[in-house]
Structure formats: C-alpha cells, structure tokens
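Where a number appears in this text, it was derived from the coordinates with a stated rule and is not lab data. From a predicted model like this one, the values you see are computed outputs, not experimental measurements. Cβ atoms are built from the backbone, for glycine too; each structure is taken alone.
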Structure I
Amino acid sequence: MLRRTLEMANTACNRISELAWSTQTFKQYALHLQVYKQIRAEFDLSAQIVVRAIAKVADAYKLDKKTQRRFKPLGAIAYDNRILTWRTDKQLVTIWTLGGRQKTPYLCGEKQAKLLESQQGESDLVYRKGNFFLLAVCEIAEPTPQEIDEVLGVDFGIVNLATDSDGESFTGVQIESTRQWYAKRRAALQKVGTRSAHRRLRKLAGRQRRFQADTNHRISKKLVSKAQGTKRAIAIEELTGINSRTTVKRTQRAKHSNWAFSQLRIFVDYKSRMAGLPLFVVNPRNTSRACSMCGYCDKGNRKSQSEFVCKQCGHRENADFNAAKNIKNRGAVNLPNGFCTTQSACGFASYRNKPPPFRER
C-alpha cells in the first residue's frame, strides 16, 4: 500500500512538473492555484498529499529553471501532521495511503525513541532497498553552555584525520587501505560483468561510505568527550571549499577526494552543541607553517608531512601537533577574557574574534 502511494504521488509530481514547465509557473503559491483542482480530479490522492506534491515540485525548481524536472517512481514524499501521526507511546504511526489511514508499527533504537519525543514538522517517507523509512525532524533544546577555561585545537588532515593540541592523533591509514581495497574489488567485479558480479557490486554499495562515517563518528565523539571532561571549547579550521583551492598530483586525486573532513566537521559541530560546548572556526592560513612557540612563519619550517622545524628558534615537533596548537591559540581569542593562552604564538594578545597575525617572511 505504501509503495502504491509513493508511485501515485510521484506520478502526480511529474504531471505537476509538466504543467509548471508548460506555463513557466514555478512559485509554490501560484502553482497551487493553477494545478490543484486539476490534479485532484486526475489522481486519487488526498488533498494534503496533493499539497505536498506541489511543494515538492516547487522546491525542485528552486535549484534552477533550465530543465524540466522528472521524479523517480519511488522517490521520497513528505508527510505533515495532517496525514501522519506519531504515537511514540505505542511505537506506531498512522499514515495516509491509497487504501486509507493505516496503523503501522515502527522500529528504532533507544536513542531515536528518545529523540522522537521532540518530533516536529514534516517526516519523509523513503523507500530504500526493499524497506520503508521515516526520516523525522526533531527539535532539541540546546543545553546551557558550559563554563570553559581553555581551548582544544583540532587539525584535520589526510594522513592523520585529526590531531588535537594535546598531541593525540587519529590516523587515516585504515580508511585509505579500505578505500584501495574497495576500489580494486569494484574494478575487478566490473571487469567480470556477470550477473553474480553485479549482485556482489550491489551488496558492496555503500559499505565504504558507512565505514568512513562510523570512523568520523568515533573521532568526533572522542574529541567532544575530551573537551567536555576538561571544560574546554573546540577550535577547528575553516576548510570550506578547500578542494577547489588546492591541487594535487594525479596519483593522489582519489586519496585527496576521499578526504571526508566536511562530514567530520559536521559531526564535531552537532556533538559539541549537544554537549553545550562552544565551537570556534578559525582562519587556516599558515597554521602548518607558523611556529607554535615563537610565531615565526616560513614555508621552509615544514620539512615534510610529519616534521616541523622552526628556522628561527629551532623548535622541532610533529607538524600536525604544531598546527593543532596554532589552531588552539587562534581559537583562544574567543575566550571570555579575550586573550590567547600563548602570547608569543600570536604576536598580539589582545585580538578578539579574528585570527591572530603571524609574522610572515
């Protein structure tokens, strides 16, 4: 029944898209006035499902209006509280289908069950690999921010996925070896091309992505737990758009593009907010070239991927650890007192809400 409902709703979306394209009407309100009665007459759908279908088409055209939008037969459909009701006490939902309102039990973990108590807004009905899922929006009240004394700096990388200012590193060796294994396995199966090979490819789909997501969850959880236990904020680099700003050798492109730092940052962000910890995002410029002891900045300070040697003061340590301490010092300007924990690494200690300057050669 749910499958038939999805198919009918997406067929209606395609029809709405045709009408919108023919008249070049893409705004939701104007499109609703134009097609609502016609779609109700053509399809055996409830009024609210038609409203949600119109909204889906209008949202699809927000990206651009250069091509006519098409929708997959089993694409997701948004349900609001008029056509779907959560009954968390009995762990079931009442959901509208072509056969009328259906009472359907659902399965979830203990954490999800607790989150569903704060469910609000729409829920998306999704069909994936033979199973139906409801993606629910939950509004959670953020806890009272903790009092913080210092900052924990975190440097993201490829060889070491994360290194904090305490010196603890999370290596990316296992992720890279897993990526290489799956790449070789997929290439071998695609070369065979038999039915059994295609079945195996379908089973392999998503495993690498899930493994990397699990690794990022573990790293972010440990970082937030450490900061929470020591009453420290977390400082990370602003790396948005780094892939477009950097170039790598051809042999390193796959490894570089596999770097899921954006996902790791998202995980650190929401986990720190749930823990009541501030998250400071600092300017990444020269964090790997500047000395965390004297502040001297030079490209030659970075001897190799892992070795940092300051040309001015002779300070020597792991390059990622040095960068993490620079990030910590830049994040420290956001502390209530407005001063860096290491004045010599900043040049000026009274800067607030901007990255501390480094002396460049």
Structure II
Amino acid sequence: MKSHFLTPFLLLMSSALALAAPPGKAQDDPIPPAGMTEKAKDLVAIRGKGMPGFRMFGDLRIWVKKDSPADGKYLLVWTPEGRWREEIVFKGYNRLRIGDGKHFWQVRSMDQEYAPIFELERLMDVSRELKHQAGARLSRSRPQKIDGQEADCIKRERSGFTESLCFDSKSGALLRYVPVGKLDVPLRFRSKQYSQFQQWTDKIYPRTMRGFDGEKPMFEVKLEEIKPLPELPTDFFAPPNDSIRWADCAEGGMWKSKERVQPVYPESARVRGIEGIVVLGGVIEEDGTVSNLRLAFPTGTELDQAAVSAVSRWRYERDSCPMAEGRMETLIDVVFQLSR
C-alpha cells in the first residue's frame, strides 16, 4: 500500500544542455533520458526570469459527460516581474486569479474547486510530467511516430507505475505522456498529447493540448497565438474586494510531508482483492494540517473512507518556498495495492 502527495504548480528553470561531441564521436549520439526531460522542461519555461511578458488566450473543452463536452475560455497575462492574471470561464463556472509569485487572490463561483479543473491545470502545466520523483528509473524505449513526427521515447518506472514520455526528435519538446499502471488509475494519470508549438524567444510552447482516457478525449486546450504583453489598465492586477488570498510558489515545492498516517486496508476489501486509487480534494492550512477533505475521484468502495480517515491526520511542512505564506488547495491520492 502506497500513498502519494502531488505537489503544487511548478515551473523549474533548467540550464541549456550543451552536448559537444568529442573528436571521432557522432554528432547525433542520443541524449540520456534525464537530459531529454531537462531539455523539454527548459523549452516550455516561458514564465522564467528574463522572459518577456505575454498574453495567452484560447478555447477550453472538458468532456464531463461522455458525449456532452463543456466549452469554455482561458486567459493568462504574465509580466516579466512575475505578476499575472488568469481567468477560466465555463457555463456555470468561472474563476479569476491574480498573483505575484508568492500569493494569489481568487474569486470563484464555487466554494471548493471543481475537480476537473485540477486536471485541466495539470494538462496545461507541461513541465509537471517532466519532474521525476525520487527513486524513478529512466530508460530509453523504441522511437515512435506521433502525428507524422519522429519521436524519441523513454520509459519511467516509479511507485508502481510505468510511464512513457515521447519527445520531438528535432526540437526535444514533449509530444506525448502515457501512463501504464497496474491499477485502475483516476483521470489525473491518463495520457496527454501536445502539438502546434509556437516559438517564443528561445522557447517553444504547445498551443494545442489534449488529455485522453484511452482513445476518448477528456480535455482540450486550443490557444491562439501567444502575443506580447499589451498595454494594460493601471488596476489590471488589483485583487477584487471579495477575493480570498492563497499561497503560491513560482518555483519549487510549497509543502512536503511531515507526518503521514498509513491508511488501514479494510479487511473486507482485502479479502475480496479490491485495489484502487482514492483521490481526495482538500486544503493544506498554514499550520500544515489538512482540512475540507472531500472525495474528488472515489473508488465507490470501502477504500474511500479509509483514505479520508488517514489523510485527515496527515501533517505537512514548508518545502522550498518558505516565504509563500497562506493556505493551498490540492489533490491528494492514496494508493491501495495488495502485496503480490
């Protein structure tokens, strides 16, 4: 039985990889798997220090019901000083965030975050799947063709999961992420695909992003051309009067585990051989306690309550962003797996 905590939004800057071949060595020697992920992270780091401000706008689509997608709009405005404004709008849902790298102020039409929005954010945070957990094993796998493009692929094994990551053979950009787990995994671990890359200074960023459940589309983002920062009203980054302040972390992790109570595997589930991943939504308070727990992606079995009971007693402490004060909303997954 294993449990994992997914850290908040991360954008990590990486130094460019210089691979000069020594005399007598082929110029096209393959980059090591870790080097491939580092290069791909650097390519999408358009919100890094020294980067120009921009405006990103586009269409969103979520298949909450199988044949009835919900359409929405997305806007992100970012300045070189690290100030930003993000808007997400769907029918019956809207959210405005204004941030400065340490905090963001939020106004939302729901008291608690709508679970699919967490997944939409995960899809759009391209660098997230490129960060390796401690103990992950990386190896090269067979090249593939993705939408007609030659792709170099690697395999990553971690925490009972095997994941495939494929990169454009020419640019090094991440084209596809596919997890292959032994358990029935929740929505958040399903495959992602990136295309229609736009050049932005020395970076490239995907303007089309798709998340799938098998062959079925679940999420889609189609951005218009990313454009330079326009002239903005003087109050564009002023927090609304009724907004709530949350902690933010532009780089690094905000929380790490301090005390983690292992869930008790329900005997009835053990006898019947029931396994699964319970995904909980909750808030990490400033003192590291967990509040407002709810089932975001339940299994529909007795594993659900066992996960809630354990996570309610978890404690966290500040990680690499000690100055980021405030509460944070997150998803926490708890893996129930029987010994083989």
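Can you spot which of I, II the value 10.1 was calculated from, given it is mean projected area of the Cα convex hull in nm², for residues 54-157 alone?
That value comes from structure II.
Suppose you compute helix-only ellipticity at 222 nm (-39500 (n - 2.57) for each DSSP H run of 4 or more, over all residues; to 500) for every structure in I, II: which one lands on -3000?
Of the structures listed, the value fits II.
A value of 2.9 was computed for distance in nm of label points 7 Å out along Cα→Cβ at positions 38 and 318; which of I, II is the source structure?
Clearly, the read-out refers to II.
Taking 20.6, 66 as the value of Rg and Dmax of the Cα atoms in Å derived from one of the structures shown (I, II), identify that structure.
For Rg and Dmax of the Cα atoms in Å, the value 20.6, 66 is produced by structure II.
Here relative contact order in percent (Cα under 8 Å, 6 or more apart) has been calculated and equals 20, so which of I, II was it run on?
II
Match the computed value 15.1 of mean count of other Cβ atoms within 10 Å over residues 94-101 to one of the structures I, II, and report its label. List each step's numbers first, then the result.
Details: I: 15.1; II: 18.1.
This value belongs to structure I.
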